[in-house]
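Read-outs: derived from the displayed coordinates by stated rules, not from any lab. The model shown is predicted, which means the values in this text are computed figures rather than measured ones. Cβ atoms are built from the backbone, for glycine too; each structure is taken alone.
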Structure 1
Amino acid sequence: MNKTTSTSSPQDLKSQLRDLLLPSFRKHRLRLFLGLTALILVDLLQLTVPRLIKHGVDALEKMTVTSGGLFRLGLMILGIAAVVVVLRFAWRYLIIGFSRLLEQAIRNRIFSHILKMDAVFFERRTTGDLMAHSSNDLAAVQMACGMGLVAAVDSVVMCVAAIGFMIAIHPLLTLLALLPMPLLALATRILSSKLHRRFTTVQELFSELTEFSRTNLISIGLIKAYTMEDFQTDRFDRLGRQYLKSNLKVASIQGLISPIATLFGSMGMLMVLYFGGTLVIKEIITLGDFVAFITYLYMLIWPMMAIGWVANLVQRGLTSLGRIYDLVTSRPVLPDPDLRPGQQPLVRPGFVLKNLTFTYPSSGSPALRNINLVLGPGIHGVTGRTGSGKSTLCRLLARIYPIADGMLMFGEHEANSLPLAFIRSHIGYVSQEPVLFSDSIAANIALGRAEAPREEIVRAAEAA
């Protein structure tokens, strides 16, 4: 399994954000602006409700209220609730929709990048690892840029506005209510750093588990032929237990964040009930002020809890973003230069091998050593015992694996100086591994030529 780096420097983080996220944020900036505007309006409208309740309670305390006045207050609160419903749908559609568009853009980039990579890349990265990048990692980034963005903006707006209203009621009482906040920030920072490391381990184990499942499904016939079902089941069980244990470690951190946020919020409420109640008794603030203050403090509990939730989403998202960035910034080992001016198409191309030596990346000994050979154009056959290097030679001629300069000439040109597409357009190569895409037989025969007529496909099938 390919291991990815679990920590990133600030410079690496800047590169990841600029390369993977910024293009989508720029492209959909109007959508984001409208969504965030709707979200902020929802928060501001919700913050007006305690003010209306304050006026109602004060009027009831002074016995100056009428049934018509209470009815109008109720209608105003109901109207605000109706507008909030519409705006809440709007921000969900716009912001969560944006996160899905971002997910689509990154998924397309991952897929197109994988298609450009060479055989060495696929030897270093397992299929399970690539599937984890396209599923779990991408989902974590989508959540961070969707609900994570919503919760972060919502928390900031609610905190700033609610605290402002609370200060307007009584500054000292506000200070007492917010005393536990620095402790909450410290606890969140400590837990978030632990969460980052543990989530990285979870993602790596998911890659390993996915790859194990894939290889077993492909080799199911062999497993049954050698009656290895119990052995493989035990191996899968061990992997599953490791994955479960890692997830439980992540859950143990996640399970602490919300209760800690609630605890500090309750500590603030205790301060308000005692000192605020004393202020009401001494008639320094009205009963309506007290009720409004408590309502604003309740509204702060969600942002305080959201701090932990956002930290969780952001840490997951950054971990996964780093893994995806490591994937899409990897470069092929195989040289693929552009055709230089003056390099003309070859009339009768052929190969010249000069002391060709090749060692697979995962092997310690050469598969081919000091091969000298001249191959003219035409059809050639290579014979030899199993493991003698026939397939390796064909792969090198088709430029599937990299070789050192000077070992392979194509016509009068050094092979590494020519574009891969140019060389392969002169070669017919069929791998010995049978591959069928999930499509019709006709579509598989016409692969790469979607416009091929039916008659030509039939002739190709008959010729085979």
Structure 2
Amino acid sequence: MKRILFLALILLAIEGFSQNDSSVKPKGQNHLSFQKGKSELVISGTYRLRGEIQQNFDAKTYGTSGSEDFLLSRLRLDLEYRFANRLKLFTEIQDSRVAGSSFTDADFQDKNNPFHDPFDINKLYVSYKPIDSLEFIVGRQALNLANRRVFGPGDWGNTGRYIWDAVNIRYANKYFSTQAIFGYNIIHQPDFFSNRNKENANTFASFNTIKNLPFSLDIFYVNKYDHSENYMGENGISGDMNSSYLGGRIQKSVRNLNWMFLYAYQFGRYASDRISAQGITTQLSYKFNINWKPQILLTYIYGSGDGNPKDGKKQTFDGIFSGADTDLYSWMNFAFWKNIHQVRADLILNPTKKVSIRSEYHAYFLDKKNDAWYFPGKAVRIDKLGQSGSFIGQETDFTVKVKVFSWLQFLSGYCIFIPGEFVENTGASPVARWAFGELTFSF
């Protein structure tokens, strides 16, 4: 019934814009725009189809000694209504499906299902600008702060990692811009329409940019509060979690050279434990003015670990709400911003305007040997005695992106993980491989 009502609303909206005094024109090359006076209705969307082959790992763990191959599809239909550049209503319907996977919906019960969530409301918000410098955004929305490092939607996943039901207030002038967010993230579950929020968990964030400096400066504060009492302290007693993050990001560009440094300090309470953790990301890049426009990126990522599990202090940095996909930490999702030292080098080539080739090398090390090796959202392995070494392993990634037409993009990749001493000393340690091919149609 909800689907029928939604489709009826679409038809009524289009009918309202189909009178003699309205106009219909393409929006760019792929979108449709229906205009009438100061009103405009824009219809657009994407359809993404991706095949993946995983060897010796899967979506939940590493060292499976088997292969997994499956096909993912995701349809997104976007409807956007605008009035006089002041009011915007936006909705996005998402249909995510999987074929060939060994996992079922039961494997992700009460958790975010990364593969399957048919016909659901992915975004639904109202934006209002009483003046040009002030905007209120209320409803279900995606957030992207500090290039996905602080808040990232995790859009590579078939359903998406983070979508928020939130109030988002933005203000900007010639001296600074500021953004205040209050809300909670939702969980993609195929059995619910629409998706529910994560119960008992709330978030507040303030992200600020100082302008007119010789460099770019961002200052942010984030607070997570979860009163579900599902968090276990080092003394074995469960309780709430109240975690805050204070940090900043500096960026400086000089001609073709760019440098970025991001720091976040985490503090608060984790059940009975006191939180004291930190995360760092720094990157140096240079783009050459020669054929193929090569760009070299050197990156170091640090997320603190906990070296003493009995001192009542939680020192494992948890990554805030960082995205975890594609080129952030690991294409294979073998690393996250948590108990880690990551050193990496990237090379990007652009032989034509429509073709981009990227190669990456990653080396992963534990920060604390007796803390865990973490995938995004979970611990994979741990040696509580800290006697298995710190070198997790190496990952090499090759990806090619081709813009075939304005409405069609092709992306493919091949990635290899070679285990290090920590992995070899804590269980099965096969070489893991991953290959994918993806088509994205825009309309």
Computing relative contact order in percent (Cα under 8 Å, 6 or more apart) for each of 1, 2, which one ends up highest? 1
Out of 1, 2, which one gives 0.05 for FRET efficiency 1/(1 + (r/R0)^6) of positions 35 and 51 (r between Cβ atoms, R0 = 25 Å, to 0.05) as computed from the coordinates? 2
Out of 1, 2, choose the structure whose coordinates give log10 I(q)/I(0) by the Debye sum over Cα atoms at q = 0.07, 0.09, 0.13 Å⁻¹ equal to -0.39, -0.65, -1.44 when calculated. 2
For mean count of other Cβ atoms within 10 Å over residues 131-138, which structure out of 1, 2 has the highest calculated value? 1
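Where is mean count of other Cβ atoms within 10 Å over residues 67-74 largest, in which of 1, 2?
2
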If helix-only ellipticity at 222 nm (-39500 (n - 2.57) for each DSSP H run of 4 or more, over all residues; to 500) is calculated from each of 1, 2, which structure is the one that comes out at -1000? 2
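With FRET efficiency 1/(1 + (r/R0)^6) of positions 123 and 171 (r between Cβ atoms, R0 = 35 Å, to 0.05) coming out at 0.00, pick the structure among 1, 2 it was computed from.
Numbers: 1: 0.00; 2: 0.95.
Of the structures listed, the value fits 1.
Quick check: 46, 15, 7 is what I get for semi-axes √(5λ) of the Cα gyration tensor in Å, for residues 115-194 alone, calculated from one of 1, 2. Which structure matches? Mind showing how you got there, number by number?
Details: 1: 46, 15, 7; 2: 27, 15, 9.
Answer for the origin of the read-out: 1.
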